[in-house]
1. Rank structures I, II by Cα Rg over 2.2 N^0.38 Å and report only the one at the top, that is, the highest.
2. Check the numbers for volume of the Cα convex hull per residue in Å³, for residues 232-279 alone across I, II and tell me which is largest.
3. Which one of I, II has helix-only ellipticity at 222 nm (-39500 (n - 2.57) for each DSSP H run of 4 or more, over all residues; to 500), as calculated from the coordinates, equal to -11000?
4. Quick check on the output: 20.0 is mean count of other Cβ atoms within 10 Å over residues 80-87, derived from one of I, II. Which one produced it?
5. Given a value of 17 for relative contact order in percent (Cα under 8 Å, 6 or more apart), point me to the structure among I, II it was derived from.
Structure I
Amino acid sequence: MPSFSENKSEVFCVRFSPDNLFVGAACGDGKIRIYNSNTGRPTYVLDTGSSLPATCIRFRPPGASAKTRNVLLATSSEGGVQHWHVTSGKCLHTSSEEGNQVYCVDYNTDASKFATAGKDYKIRLYDEATKSHVSTLSGGFGDVTAGHANRVFSLKFNPRDDNVLVTGGWDNTIQFWDVRVDHAIRSIFGPHVCGDAVDIHGSTVVSGSWRPDSQLQTWDFGTGKLMQDIPWVSAAASEPCLLYAARWSEDGEIIVAGGSGSNEAKIFDSYSGQSIGTISGLTRAVYTVDVSSDNKMVAVAGGDASIRLLDLKEREKKPKE
């Protein structure tokens, strides 16, 4: 299991580049460090200009109308939103959400839009081409949902519908938003989301909750009904794992999650709900996980400043949804 131990600070978000050549890490010292995923060598360091934590990163998806490759979007706990050209180390654009702390960001499928969320409970939608703020989503639809009432830590566009995104946060809800109406359209009550722990694959949402039981759950996207409560048996039996991160693989066959308490990460078969791999014995919490787009590697990082890569063994392919 390769470990990138030359990192200088705790990692709040780790992401593979679309071609899986790079692994990016948003760090607590405000730096974004880029590593070669094959060699583990540090390749680039992007200085956000702040000593406060870089909170979330997303590489711009392939197929975007913009021709520039290796563009990375980053947010910070002082409200900064920056576009970086990774291989030249140049900051292409900077904006700031005054008075806000931005904890999460995501691109839609064709990278024509991106959205942010954080401390002030609101979802801000941006146009990628102009980098301009398009709209702010807040509140809810009548008695169906009131929108968020506390900090938002996870945000994902629906890969099947660019008009819909889901968010999760401290208020024990997952909210569903339609960008055409600027407010939440429905919600799920239950998950206590404290990190990048909401993800979508097909018609299923996965959530990771920072609590000692019912941490990892899947939900039906259309109805919001609980589909599966995936049991978590910690390697350290006396210490439960409270989740900060949860992520689908691109093929939907595995779910990766990790957190604090027992300070571990697990890989689950999404069909059976059975654990098929564990990283345990860590000295600090796991804050972030990712799966490469070719479903061959898993990245795990967190409070101990190390970034660990796991090679996924060949698995029997399941029928696609």
Structure II
Amino acid sequence: MQTVDSRHIPVLADEAVDWLAVKPGGVYVDCTTGLGGHAALVLARLGGHGRLIAIDRDQEALEEAQQRLAAYRERVTFHHENFRNLPLLLHRLDLPQVDGILMDLGASRLQLTEPERGFSFREEGPLDMRMDRSQATTAADLIHQLSVDELTDLFRTYGEEPEARRIAAAIVDARRRQRIRTTQQLAQLIQSTKRRRTQHHPATQVFQALRIAVNQELEGLDRYLDQIIDFLAPGGRLVVISFHSLEDRIVKRSFQLAAGKCICFRPGDLCRCPRVQRVRILTRKPVVPAAEEVQSNPSARSAKLRAVERVPFPEGESHDGSK
């Protein structure tokens, strides 16, 4: 494996690039560049005439990636964008199709280890959690603006937290007395409220839920995955790394639908699934990190990789899905 920045160890690095099947001279997109760990490996395999489109919604991470990948400056362009804007970006770049797209849906090490970013319950910092710090809403805003019912729903839906209502009620009660401003304040409140004890920190699931909500990580993910498949050249691959069951479930169902499979399991005359094969599923089961990787990088423990390959376009259909 290529040497990487010790602050950002890309998860499933070799596996991701192998499943992407990078070919010299190809055109690839890294939708979540972060500090450039996966991007460096893709660029190393591209050869002298390949091209990488590097995207990230975190301007600070993108600037660090730009410095790290300076040796490849003639073959990589950087774009401060939400990956959901990829179709518009490719249109602007006059790239009707690409050879591969990589998405790592996890937070970057920069976000998780910089206390001022407010992602970690282990470090004292402001309750922020914004991947794109130009956006308005922070985790503190949600903590102080949502009702008990709304917080309960958020923690249950995005964090799968079994004590969601108990924690939500404790937060609303505490905020009446004092504003909850920092990660440690919230983490300690959760720790003193929860009855169940697990192998992970008591605040893990609530912090996950807040991060997902602040950054709208699951909103429209299925529609986005459906759209970008049309930008893959025949034989092009889409590789997605997810970090919790909610994401992986969306990726799995989206890939099954794009592969022409039924995901509603209704009788034939009631089924509304398109049943048109646009991709071939390459990973029958998700690829997970080896024990050695988890030991050296514990944040990889929940990672799952899924990959699909674009099949030749149906007769009479253009690369963008139009007739």
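All of the numbers you see were taken from the coordinates with simple rules; none came from a lab. Quick caveat: nothing in here was measured; it's all calculated off a predicted structure. Cβ atoms are built from the backbone, for glycine too; each structure is taken alone.
1. Largest calculated value belongs to II.
2. II
3. Structure of origin is II.
4. I
5. II
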